[in-house]
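Got some structures for you, see below.
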Structure I
């Protein structure tokens, strides 16, 4: 996975935020985060759902795995981070969506990208896929 992510990150930066392959045409973001236990910096490429006023939503789907991805825990622990969208890098505040807001945002993503509906089916009864709201702070 690290080699795959490294290739996606390189392509993202080379092509002003656009990538090919399974993510071609999808809105992509590079999310910076620091390991909550290691203190090591990380960058994770993710699909996102654009919201109002520049808000973006990311989904801790982990391809429908039974556990949340590590980046989710890192972001929740930090409350803030930086993202790269296109050629721009900027700080964001991290907030977890819950209840009806979470369900509405996830349903919208699943309607646009059916793979997210499949991830929810895989995790049904095991976990609810978290949705994080990233709000630009500058």
Structure II
């Protein structure tokens, strides 16, 4: 499977009403297909597919925007989220389908799944429940 080309940023068409904030490096917008209320994307503006392609300045700014996003969602969403999953799909084998680097910030709520243990570990379900095999 090939990634969608990075030559044209597929996020350039983000509708203005979805944009929460932006600067010269990133745009922060509500996800078009949210998995939970408040699901937000942090999208690098420069044509970059993989995390290793970010400049040191972009990596630093990405952390700033993750912090900003969590604080923003924590204070504006009602009810307030009880936790967050933060992550990116870096490469096709990691599930990346759009060839433009973007970070997901996904609010989590008590009871949104029967057992949230393992969180992002469930990208490989057979390995997720490590606690069942602990000595």
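Just so you know, all these numbers are worked out from the coordinates, no wet-lab data involved. Just so you know, these numbers come straight off a predicted model, no measurement behind them. Cβ atoms are built from the backbone, for glycine too; each structure is taken alone.
Values for this structure:
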read-out	value
When FRET efficiency 1/(1 + (r/R0)^6) of positions 81 and 121 (r between Cβ atoms, R0 = 25 Å, to 0.05) is computed for each of I, II, the largest belongs to	II
Answer label among I, II for the case where helix-only ellipticity at 222 nm (-39500 (n - 2.57) for each DSSP H run of 4 or more, over all residues; to 500), calculated from the coordinates, equals -6000	II
Test item: Cα extents along the principal axes in Å, for residues 41-112 alone calculated as 36, 26, 14, pick one of I, II	II
Answer label among I, II for the case where P(r) over Cα pairs in 5 Å bins from 0, in percent, calculated from the coordinates, equals 2, 10, 20, 24, 23, 16, 5, 1, 0	I
